Every structure is written in C-alpha cells, then in structure tokens.
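Presented below are the structures under discussion, each in the form of structure tokens.
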Structure P
Amino acid sequence: MKMIRAIIRPEREEEVTKKLEEAGLFAMTKWQVLGRGKQRGIKMGAIRYDTLAKVMFLLAVEDNEYEKAIEAIETGAHTGRPGDGKILIQEIYESYTVRTGVKADAGD
C-alpha cells in the first residue's frame, strides 16, 4: 500500500476530489493547512505573505491504484502556475481497521 499526501491550491480542492472519485478513489482525508514552496510565499506590492492557504489530501491506496491517484491529483490540481502543489508518496507496511481490529499487511 502507498500513503499519498498532496498539498494543493485551495481553489482546486473540489476538482481534485472530483477527479479522485472519477478514478474510483473515494476514501480520503483533507484539511486546511498553511505553507509555502520554493517561492517563499508571495509578494503583492509592498506586502509579502510568507505562508499561503493550501489544502492537504491524505489517501491510502493499494499499490495497483496509486498511479491513477497521482494522475487524478495532477489533473485536478494543475494550473500551470507556481504554487500548484506537491505530491508525496510513502510505503505503508501495515494498517489496522479500528472498528474490527483487523490487521492488513501491505499488499493484502
């Protein structure tokens, strides 16, 4: 299994959610975060904003589904301008369902 974290522009949240659902990926966690990238925020006139509002998606997907998840996020989040976001992927070695206590090893 893979854990995907995607940090995107807040105005692209609905489009990313839609693209993930179209790909058959319905389980996700998302929350509002603050951050900045290589550009170190944004400058508008004399004012510099060091941190910007972003949305972070967190998804756990099977190994055979993570590439379509990446494609859905990229398609939904892309504007072509700096600050579109970042996608991070980690391996999940095991998981547990809280309700049942059932353990699922990676690949199960």
Structure Q
Amino acid sequence: MEMTRRNIVRLGMQIVSACALYPWAVMRVKAADTCTDAASEGLRTSLNYTDAASDPKQACSVCAFFSQGDAQQPCGKCMIMGGPVNSKGHCDSWSMKG
C-alpha cells in the first residue's frame, strides 16, 4: 500500500471511528451479560434488586414470579419487573414457588 496523504487520512479516520465506537460496543456486551433492562431500572431500584442473592435459597430461579426461557442463558423473565433478570438475583418481592 502506497503511503499517500489520502491513505494516511483515511487510515486516521478509521482509527478515530473505531475508538469512538468501542465504548458503545463494550456497554452493549456488558448489558447483555448482566440481564439489565433500562425501562425497568426505577422499579429494580425500588425493589432493591441485585444480580446475586445473598441467600441462594431466595434466588430468582426459585421465585414464583420467575420463568426461565432458555436453560443455558443466565437471564430469565420476571412478571414483577416485566423484563430480564438474573436467575441468581433477588429482590424484595421474592416469593417461594408453591
């Protein structure tokens, strides 16, 4: 590749673009890993939701409001939160399946 002024400017713009998009891509990957839903963030806060239950016997996976979609995924769906939650999580509305 010949190092012309045009090629140098083009390469510089590609590097700047990649650096600008990197934080966005990282945030999307982290969001997918943590079972978050921005629409229910206020509800999660008010119910003291955490991604890891302090008592595994009260984890979301054994809550009456939880349903697991794909067993290989860490996220399931909560009827209270209306979105994805971690199967190992916990909130104040936890209720034993019965």
Structure R
Amino acid sequence: MANGDITKVIEYDKIEVVRTWSIQVRKATAIIEEQTDGSLTEISRGFHRHVLQPFNSVKADDDSWTHTATDISGEAASVQAIANAAWTDDVKAAYKAMREAQG
C-alpha cells in the first residue's frame, strides 16, 4: 500500500459448527486506508452471515425424499476444510434422518 491507498480486505472471521451439522459463516469486509505516517486506518467494516447444511432435502408428494449434497466449491478454503471435517458419513446420515423425521 502507498500513502492514501484504500484497500478492501475480506476475511472469514467466524466459522462455527452448530448442532453437529450446521456451519455458520461470518465474512467480514473491511475498508482500510493507509495514512501519511504509514499506519492503517479502518474506514468501515461490514459483515455477511450464512449457514451451510450438508444437504438440501426435499420431500416429494409420494413421501419419498431427495437429499442433494450442498455444493461448497464456491466457499473459502477454510470453510470447505471445516465442512469436510465436520460432515462425516455419520453426521450426514443423522442429518438425513432428522429431516425425514420432520416430515
């Protein structure tokens, strides 16, 4: 950065596994300006949150279920790593069972 430069910084500052299978993600976006003395000043910071679950589960009219795996390829590498570690085969089976029990 050079004096007066403004930079946008994105960081995934919170990634939490909740109820075994839900992954809550908080993305922070900061706008930073370099001062004449070389120090950095944060001008603003905003947050975006979203939740990921291992499947999108849909019940058909005939009472059958379709569980489509959640595509996490567009998520940050850190989010993907946590989802891949948390969503074991047992966790995925428990999630499907929970959704189907909800009817």
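Where does the value 67, 26, 20 come from, among P, Q, R, when Cα extents along the principal axes in Å is the thing being computed?
Considering all the candidates, the number was obtained from R.
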- Task: For structures P, Q, R, calculate relative contact order in percent (Cα under 8 Å, 6 or more apart) and state which one comes out highest.
- Result: P
- Can you tell which of P, Q, R yields 4.2 when distance in nm of label points 7 Å out along Cα→Cβ at positions 23 and 71 is derived from it? Q
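Laboratory data are not the source of any read-out in this text; all were calculated from the coordinates shown. Quick caveat: nothing in here was measured; it's all calculated off a predicted structure. Cβ atoms are built from the backbone, for glycine too; each structure is taken alone.
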